[in-house]
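A.B. asks: What follows is a set of structures for review.
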Structure 1
Amino acid sequence: MVDERIVEVERPSGGGSGWIIAVVLLIALVVGVLFLTNMSNSSARKDNAIADAATSVSKAATKAGNAAEAAATKAAPSQ
């Protein structure tokens, strides 16, 4: 008569899923940091553009004021 042998092997489960979750969280963290960095750079560029435009307007206003003063001086009657 032949005896049947049954061999059961137990393997721990869930060992790899912890690593997968850690990698996914790390990727999400990196993407979040890059997004926030990009947003602050965009905001800084916008602020710099506004400051440059204000400087240009100020220079143009000064030139217009000087031109108006020179025209008024020429138009004034001599005494």
Structure 2
Amino acid sequence: MEKPIAEFDRLGLAQHRAQSALSDSHILDLRDLRVELVEDALILSGSVSSYYHKQLAQETVRQVAIELSVVNSIHVR
């Protein structure tokens, strides 16, 4: 079953907002993380220097996720 165009726009907007929220962060570790839209989830990937930054990235994205799941695949180095 295909999703209506408006649904794609809404999901794409959520992905864009999530990526922008991370890219604009004052925490340098978060700026290079990636956000991908896979079905009804935003997938976070990349690496950060602490578990705190991993959790912070997840919560930053969750604020703009608009009813999407957030999957945190960030690696702590």
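No value in this document is a laboratory result; all are computed from the given coordinates. Note that the structure is a prediction, hence the values are computed from the model and not measured. Cβ atoms are built from the backbone, for glycine too; each structure is taken alone.
A.B. asks: One of 1, 2 was used to compute Rg/Rh (Cα atoms, Kirkwood Rh), and the result was 1.00. Which label is that?
C.D. replies: It must be structure 2, since only it matches.
A.B. asks: Right, next: Out of 1, 2, choose the structure whose coordinates give helix-only ellipticity at 222 nm (-39500 (n - 2.57) for each DSSP H run of 4 or more, over all residues; to 500) equal to -14000 when calculated.
C.D. replies: 2
A.B. asks: For mean count of other Cβ atoms within 10 Å over residues 18-25, which of 1, 2 scores largest?
C.D. replies: When mean count of other Cβ atoms within 10 Å over residues 18-25 is calculated for 1, 2, structure 2 comes out on top.
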